[in-house]
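No value in this document is a laboratory result; all are computed from the given coordinates. Only a predicted model underlies this, so the values are computations on that prediction, with no experimental measurement involved. Cβ atoms are built from the backbone, for glycine too; each structure is taken alone.
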Structure 1
Amino acid sequence: MSGPTLEALGDGAYAYLQRGGWGFSNAGLITSGGASLLVDTLYDMRLTQQMLATMRRATDDASRIDAVVNTHANGDHCWGNRALPDARIISSRATAEEMTELPPKLMHALVRGARAIGAAGPIARWPLSLLKRLGVRRAGALLDAAPFIVDAFGAFDFGEVTLRAPTQTFEGSLVLTVGDKEVHLIQVGPAHTRGDTLVYVPANRLVFTGDVLFVGSHPIMWEGPLENWVRACSMLLALDVDVVVPGHGPLTDKSGVRAMRDYWVELQRAVEAGHAAGASAPEIARSFLASHEGAEPERIVVSVDTALRGLANEGSSRDPLILLAEMARFAGGKPPSPTAITESQRNPTMYERDGGAT
């Protein structure tokens, strides 16, 4: 797996692209006239500091980051905020509220606990096995999810992370100025999370999507409703842009956005048909996966569950540990290794713009 790269997008804009599976997100830098704005930080301090050092080597404008926009509340897009103690941190109000719900220290404890379970012998794991048999859901979930948690999140150092919360919030939309450029923040959540935000730079004909767009891997819908995500894709398609920077995966253009919109429309049909037939979320997910290639296929089971809850008019607040266990069972215990999909497996109209990407 190749390391991260900083891609110059022209006229003082950059995309920082990471390769990998869970947690290896993208970020961006917008500069003009000595001012700069960072789009998202990364999952831990080490990765964020490495990114900032790379940006400083590329442009003097990155020597002082004036502001950071967090596109949403997932830790891989905001847990590096503390590396920028003097910058304004900006997010939608819904994102700022959601950030407090999964503290970095809790994630650190979860990974440590999962490692301990993995290192323990059958006798040491017996109490959790007994609790699982007795119907204690969270004990069973932790036992089932442990290998998955270590494989997906064990590469990150959450013990050094302290959340730096947004210092400025907005609702709906906000226009910022970076030098002589306007930067438009457009809230499109709830979809992936409650407060998803697009960062649109008209002067560069460029948009940073956060996790409203995944390229090369299956997306995950933590929040929903599904219709909002379809609407967000339509909003992206209406923007005057040439380059689209997804939250995960290589650069794309509007073809990547159309592919994402098609994905959700097809999933909606599959969920409605599966629901009518009385199928479970894993059954619907496996059927959908048969015709949709991509990395991290275990995410489909959560997206299907979210969509099913939408059909039933249920709230989408669920126990993250239970969802991790569901994905672990779906994946057979651990996620696939984060290697590139081979050309024979990739569907370019589904996940990637024509001509390839970085």
Structure 2
Amino acid sequence: MKNTMKALVYHGPEKISLDEVPVPKIIEPDDAIVRITTSTICGTDIHIWHGGMPEVEAPRILGHEFCGEVVAVGPAVRNVKVGDRCAVSCVTQCGECFYCKTATYSHCETGSWIFGYMIDGCQAEYARVPHANLGCYIIPDKLTDEDVLFVGDILSTGYMGAENAKILPGDVVAVMGCGPVGMCAMATARLWGPAKIIAVDTIQSRLDFAVKQGWADFGLNPLKCKVVEEINKLSHGRGADACIEAVGVSPTMKYALDAVRAGGNVSVIGVFEKPFELEMNKLWIKNISISMGLVNANRIPQLIDLIRAGIINMTPLITHRAPLKDILKGYDIFGGKKDNCIKWVVNY
């Protein structure tokens, strides 16, 4: 293994560059070093790039959604070995602290979502994976990196959004936001047997894409219709049984709260950079439940099984592929929603 590598490094708001940096080394006994074989650019990376998460200290290698080959392991690693192909969870978890024992893995006291945030991430040639026993998941022989690439973050996030929405068979589900996370929420919401899934977004091409893929049954564009009224028409005049907010901005959050029926559920998985004011004087009487949070990513084994069984296939999200040397172009295109880019994948 060489001593230096190429990596996308954040140097402060609006400042990213492809740099030559040291290859990571094992620090803790349960660390693994993974040679990255496939990674992505995520919406959260864009938030960081633009300074939306000021707690990120520069310099920092970005990225948290990836697959790779294990090239070194610490003495306490037992679940993977050198040579294994793995999908890696964006959430690192020790399995022993208070939060892990209470199944709130995303708040692990020595882990949580830290890749590309609190520690160096995966938009590089190699990455250090803390708590590898609970963070590396072996890729079945018949599946490719791209088949399982999204289980570590956006597919797990979408699944959590649907799970927290408490969908019942026959329900009407509205998903506010038709980006990659929103589409993952739609695809996994199908597992609970809703009668209708309604996608809401201002980008018509994404709405059409979600409907074409069968992830949504209807696409509503706020620029072309009154969203809440249309959702009411599609839900017996009551409103959606469940709304999933998957953007993290005030307009989509307001749509979710206005469109959900009395007694329904609003599940929030969008990343908010700014405060949102809840109109409690109007909401308290609706008897709704609002859930939110950082993904636990504890359903990765089940998601891999669903992919292997052909029940879930999120590879259509991949619209652009390019090597690491072109990642700055990827930030511009994906971050700017240019060229109908839904998901930019980095190949190595």
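Overview of results
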read-out	value
Which of 1, 2 leads on mean count of other Cβ atoms within 10 Å over residues 57-64, largest value	2
Label whose coordinates, when semi-axes √(5λ) of the Cα gyration tensor in Å, for residues 193-272 alone is calculated, return 17, 16, 13 (choices 1, 2)	2
Among 1, 2, structure where distance in nm of label points 7 Å out along Cα→Cβ at positions 89 and 313 as derived comes to 3.8	1
Read-out Rg and Dmax of the Cα atoms in Å, for residues 81-184 alone, computed value 19.9, 65, structure in 1, 2	1
Structure responsible for -6500, with helix-only ellipticity at 222 nm (-39500 (n - 2.57) for each DSSP H run of 4 or more, over all residues; to 500) calculated and labels 1, 2 on offer	2
If distance in nm of label points 7 Å out along Cα→Cβ at positions 17 and 41 is computed and equals 1.8, the structure in 1, 2	2
